[in-house]
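No value in this document is a laboratory result; all are computed from the given coordinates. Quantities reported herein were computed from a predicted structural model and do not represent experimental measurements. Cβ atoms are built from the backbone, for glycine too; each structure is taken alone.
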Structure P
Amino acid sequence: MIEIIELTKKYGKFTALDSLNLQINKGTVFGFVGQNGAGKSTTFSILATLLAPTSGTAFINGYNIQKDTKAVRRQIGYMPDFFGVYDQLKTSEYLHFYGASYGIPYQERQKLIPRLLELVNLSHKKDVYVDLLSRGMKQRLCLARSLIHDPEVLILDEPASGLDPRARVEMREILKELKTMGKTILISSHILPELADMCDSIGIIDHGRLIAQGSVSEIQAMLHQERTIVVKFLGEAKRVISFFEDDPFVSKLTEMEKGSLQFVYRGTEEEQMELLKRAVLQDLQIISFSEEKANLEDVFMEITKGASLS
């Protein structure tokens, strides 16, 4: 659905985007992660045909972003990180304006707009002026705007930026619904745990370069040389703690609450399995022995730190 080939953007001596290669399959939700200035918005602007690359190219649903500009724009719905709204228009009038811009007949818009407003939970605001909407409502309205021509691909640059927790949850639920509708979604965000919850795969970009790509679990696994293990048990804590402290790969052991402890483990997965086996053979009453998944924000910080040092 989206194919990016050696995409590069330079401003004089400054390289904003450095030979980006990426493939995103149809129906996938792909999360683009990076600090401010990493190259996310540059990539999105190029894909939206608003910015010409210095070199390289990209294809959206088979259309070249440079040679088939009009066709590409029909394929995509683009929501920039900063967007304008027309304050003197009511919510429904705002969508009528954009629908007319795409050449959608009035009678068709009359049926389409109520469905879009329902999708983004704004049906009750159809006759309210745009400038009276909250920021979260304006975000959802702009998402509806990007859907007005039923695009196959959505390019959403920081759609949850500046939203309060409730509004972020609402936006996330809408995006999940769009995924079930078969939309291919390319989304950037600093709210990394939310990306982990809704994305099929993510890419981490730093200083214009893609430094990691894969499913959320694959990205998390990149740091699995050091794992956090949580153990729940019955019986005397002193005996259980003493057993695990004697293992050479165990460090930073902490008793969390009665019948629960955690520690950092630096051995291999096979050695971790042997540790659990020995605990059972020692008649320790282990209820659960589980690995705590790395927080995606921690993964991001660790990976980008390594990239900066290289």
Structure Q
Amino acid sequence: MVWKWTQIANHDKLTEGPVWDGSGLLYNECSTHTTFRWDPKTGESSVWRENTGAANGQTFDRQGQLFACEGDAHRVTKIDTSEPNANPVIISDSFKGDGLNWPNDLAVDSQGRVYFTDPNYSQDPNNLEHESVYMTEHTFGGNWNTIRVTFDTRKPNGVLFSIDQKTLFVADTPNEPEDPKRLLAYPVNDDGTLGDHQVLHDFGTGRSIDGMTLTSAGTILATAGSSSGGPGPMIYEFETSGRVVLTHPSPADNPTNCTFGGSSLSTLFVTFAGGEVYQVDDTGHTGHLAYPQRRF
């Protein structure tokens, strides 16, 4: 199937964190600390949130609560969607007394536990000696408790649950050419910790996965690749075993993240490092999202 791409927005800087709110698309222009909302009725994007802390990945939980990784602010927050410019609730900003690096992407399970990656792609030194995946959960009394759940990642980026939530997929994406760039799968234990990983795919020296989303059939759609090497920029379709089913070349370089949306969750939205935002209407898939549910 050859996808038909339609550009819906174009910004000066990298866009990231696309999420469908039920009637429109929210996405971040990270370096300008701005979240935009694209309205399909008007075809226009408008500023939705400012002073975002260079928010990157964001996601809804099953109750429609919006969580965001604010890399420049070194924290993970919960955003009030009815008043997005109000001060957010900080759910994690440190680990064992030290500040986080640059929280990048996140996923929320059915119990409300928030898993997030904490790499450092900046030129600044790390706040922590490691770049790991964390889980933070709401505890009795209204507090949030953050624990480290990976001890073998080099620079974790995109993160995604399988449909049954028994597996956490992590894109480990270090910068150096000699470092392995891989899609990893971790079994999720009952207490929220993770077991030993399995390597699902190795990208060699090429640009590997940035962001991921899930179809209703459990297929992983992932943004990866660039024009600087390898097969180029594209969307990969992975089975949960790691087998590549299909690839779809993208119209712009360095795709950063993707999600499904539209009334039936059958439209794919993709953000790019150049600031572009595209949609694909006929992907042959429907999305599996915690929120909103599919409507027909």
If Rg and Dmax of the Cα atoms in Å comes out at 17.4, 52 when worked out from the coordinates, which of P, Q was used? Q
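Taking Rg/Rh (Cα atoms, Kirkwood Rh), for residues 158-253 alone from the coordinates of each of P, Q, which one would give 1.15?
Only structure P yields this read-out.
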The value -11500 for helix-only ellipticity at 222 nm (-39500 (n - 2.57) for each DSSP H run of 4 or more, over all residues; to 500), derived from one of P, Q, belongs to structure P
Which of P, Q yields 29, 15, 12 [semi-axes √(5λ) of the Cα gyration tensor in Å, for residues 54-125 alone, calculated]: P
Using FRET efficiency 1/(1 + (r/R0)^6) of positions 214 and 246 (r between Cβ atoms, R0 = 30 Å, to 0.05) as the calculated read-out, with 1.00 as its value, let me know the right label among P, Q. Q
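Ranked on mean count of other Cβ atoms within 10 Å over residues 70-77, which label among P, Q comes first with the largest value?
Biggest value here belongs to Q.
Just checking, which of P, Q has the largest value of FRET efficiency 1/(1 + (r/R0)^6) of positions 174 and 230 (r between Cβ atoms, R0 = 41 Å, to 0.05)?
Q
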